[in-house]
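Read-outs throughout are calculated quantities, based only on the coordinates presented, and are distinct from any laboratory measurement. Please read all numbers here as calculations on a predicted model, not as lab measurements. Cβ atoms are built from the backbone, for glycine too; each structure is taken alone.
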Structure 1
Amino acid sequence: MRAAAAFAFAVALAGPAFALDKVTFGTNWLADAEHGGYYQALVDGTYAKYGLDVTILQGGPQSNGGMLLVAGKIEFFMGGDMIGDFLSVEHGIPTVAVAADFQKDPQVFMSHPGVGLDAWSDLPKATAFVSAGGLNTYYAWMRMAYGFKDENVKPYNFNSSPFIADKHSIQQGYLTSEPYEVEKQGGFKPNVFLLSDYGYATYSTLIETRRDIVETRPDLVQRFVDASAIGWRHYLYGDNRKANELIERENPEMTDGQIAFSIAKLKEYGVVDSGDALELGIGAMTDARWKGFFDEMVKVGIVKADTDYKKAYTLQFVDKGVGVDLRPK
């Protein structure tokens, strides 16, 4: 009887595999190394191992993945920073952050070296190229915390030529992107100031979903959060060639050089794997961090003091140490 049962079990294992849960994850920009962990989990089978058939829907200038999430067209979306989550609560949008895969926001300001703008304290006096979105978020915080001035601002239209031409200016950027372009186009290595190093403590690249999914399919959320964390470990510390090949197919403007630069900066600055993530796992979040950043944004006037900010996130799916053992010793 025991042998017959073992044979029946072996036959069952050899039969058709269980169907994977189909989910779509919308990113907030075109495919790049900053999304590498998700592409890694897709190509190396990690999502499949966790019972997921994942489609990554890349974003871009004409896309609105947040709206697709709210409309029920996708299950997960890559949020930008915590401000968006606070504002969603204020507007009654039923989304919630379930993991923070970037412990540090990659937002930076750059300056020219050797012209008196080599220290953070020098920057408030400089002409500042800032986008409309930046002006009302992190630059508003910079005004309050460090005395940056609106009268120094010139519009940044995602073209670094004006900054390159004006040696006494500063420009916003992304740690993993604009400094690389400035080096190529301008022929010099800019000073780079990561805002998180000066107190801008938002999480970034948050995994967001809808409240109804959290309530009715928590196992699905847990598996996506855990598999994504494993994907990031493998992307940063393992063989990421297939993920990078897929990124370049999805976004033909992406190059080997840009990807290598981005990965190096993600590691150098601990964007993904630092702070609480070292012990709690990639995607880690804490109540203290959410409250602290909320209080700062209330002071700046970006969010309302009576906003129920705790509705913006849940710690239900993180801080379990997933993948910590995969980190190089």
Structure 2
Amino acid sequence: MIETINTAAVIGAGYMGGGIAQSLAAAGIAVTLADVSPEATEAALARLLREAGQFEAQGLFPAGSSEAIGRNLKTAPSIEEAVAGVDFVEEAVPEVLQIKHDVLRRICSAAREDAIIGTNTSTLPVHTLAPAVTNPARFLTVHFSNPAPFIPGVELVSGKDTDPAAIPVVKDMLRRARRSSAEVADVPGFVLNRLQYVLLKEANSIVEEGIATAPDVDTIVRSTFGFRLPFFGPFAIADMAGLDVYANCFKTFEDAFGPRMATPELLRSLVADGKHGVKNGAGFYGAFEPDMAAKLVAYRNKAYARMAQLLAELGPSPLETLPTKDG
């Protein structure tokens, strides 16, 4: 297994693949891009270079990013030529199993035997793609989020044959690209989309039941619990609020909605053990230091105030200016 990724190929130069290529190239990694045809690849490169200049001029990319992308990003006329000799290959073609299998076979036919191969699939488990990969020990999901140049989180999903030694190498590459990474199990949808789609499904139910309109649901999400999510995930939020409080609230939900909203067993077990979160020193995050509550409150208040200031500075999104049904 290679120890450091210095060169990469991104196969698929669409919105996701192009953004991934920009991100890696800006981090100083030499990236070769390939798409369905040389013409499509060259058109994508022109777009990515133009966008990089615009993003830097707008202050969205750090100074010098467009120059680094221009220096480190190039094209190849075919998949095989793009992947030859590189340390890492990221497949970012459409979310169709057969297309991914075909592309992965072409990648494996020309890539180095020790090259790490990642797939940017959003929902397909590794075990459904690995049969198309020779030496699957070097294969894993490296799932960037849309838009890739700006969203920092990346899911890493190992298959049953993935060599654990590949993980720190990929994590180091992502760290250099200013990305955060998290390891998750090989199940459909992983974590990101499983949570995202569950939220969307429940939001649809709320609208279908006449409880609130779609715009009002969005207002509630972004201005209440969604306001916390850039800083804290659901487990941290629950630990701060009090797990005993959450357990009591779940009783209300279970009475109203039945088993699908019953108290989760992990939460029930913690509360039964007297672990109520930050306020009494133990919760989802394990044990807390005695002064953790004060530290969290100080950080939380500063973070939320800064978020409010940022939103005021940006102003409303274009969606918020759309007329309502009554307007």
Structure 3
Amino acid sequence: MYKIAIAGASTLLGKELKDALADSAFAAAQLVLLDEEEGMGQLDQVGDEVTFVRALSPDAFEHVDFTFFCGPEAMTARHWRKALAAGSTVLDLSGALDREAGVLVRAPWIDTEAGDADLFTPAVVPAHPAALALALVMERLQQAAPVRWAAATMLMPASEFGRAAMDELHQQTVNLLSFQALPKAVFDAQAAYNMLTGLGENATANLTGVAERVRRHLTSLLGRRGAVPAVLAVAAPVFHGHAFSIAVELERAVEIAALEEALGGEHVDLVLEDTDSPSNLAATGQNDVLVRMRVEPGERNPAEARRLWLWAASDNLRLAAQNALECALDLRRIRPQGTVQ
């Protein structure tokens, strides 16, 4: 029996993680929902039981085996050392700790060169879901041929920046249709019906920070095994789901059938029919990354390709929650099991 805490339980990611825990090997664990002032006291449901979100008090982490930080970076920065001091294993989904000494960026679905966590690892950062999706694709292509160069445009939904961003996108859409002034507290720009590579100077959403975090995590996951794709983050006027346009050049031409065989497999769903294009809507609720491949046929052999385009989509919240669970399952081996008499 484990005791698990979700700090930031009232956030979109916290709620997604709570639901994922209920369908995992941790389903029997005692779950504690924690948050700061804004989320405190909210009623919630864990399994068949109604509970409420507790305060992040000094004793909130007592006897907690795993603490998932799902709230803002500032919340994690204030409380993660308290969780460590209480003996809890820390998993940071907020992006606050990936530059802390000794903290590992992890994605068990990826065969990384990074060292395994041990008793001296202060915390683990489950890789950002966009980095995980891109790393899965790049790792599969590396099996077919070395990647010479790659670049990815990431279309980021409002849910990437939390519930307030989703509310603002909704209200901007309504206000535009009724010719009213637009709320801009989160984006400091018109996000509705628009595509943005930069937000206003007073925006609370940080598009540049997301892109930098994805780059760091990709470097950690892929290491020196191949090209790390250049990434550009674009704020898209959608509520949910990542989408990616990925350009790839291989070191040598490869048979198209071999590329399709390499890309498909566990956690990646290769879509072959034109009518079933991956989309953020199609990816909703899916644990897999949906991928569609377009190639530039070789000049000498049309059945080969060296350059290709990939269009991919994934459920950003679902992928983040699943990766965090996989990290926790991987960390169980270093948790003490029982009391030494």
Task: Structure from which 38, 26, 14 was derived, Cα extents along the principal axes in Å, for residues 209-256 alone, options 1, 2, 3 - done: 3
Open item on the list: Comparing mean projected area of the Cα convex hull in nm², for residues 97-192 alone across 1, 2, 3, which structure shows the greatest value?
Closed with: 3
Task: Value -9000, calculated as helix-only ellipticity at 222 nm (-39500 (n - 2.57) for each DSSP H run of 4 or more, over all residues; to 500), assigned to which of 1, 2, 3 - done: 3
Task: For relative contact order in percent (Cα under 8 Å, 6 or more apart) computed as 12, the structure of 1, 2, 3 it came from - done: 2
Open item on the list: Between 1, 2, 3, which one scores greatest on distance in nm of label points 7 Å out along Cα→Cβ at positions 81 and 129?
Closed with: 3
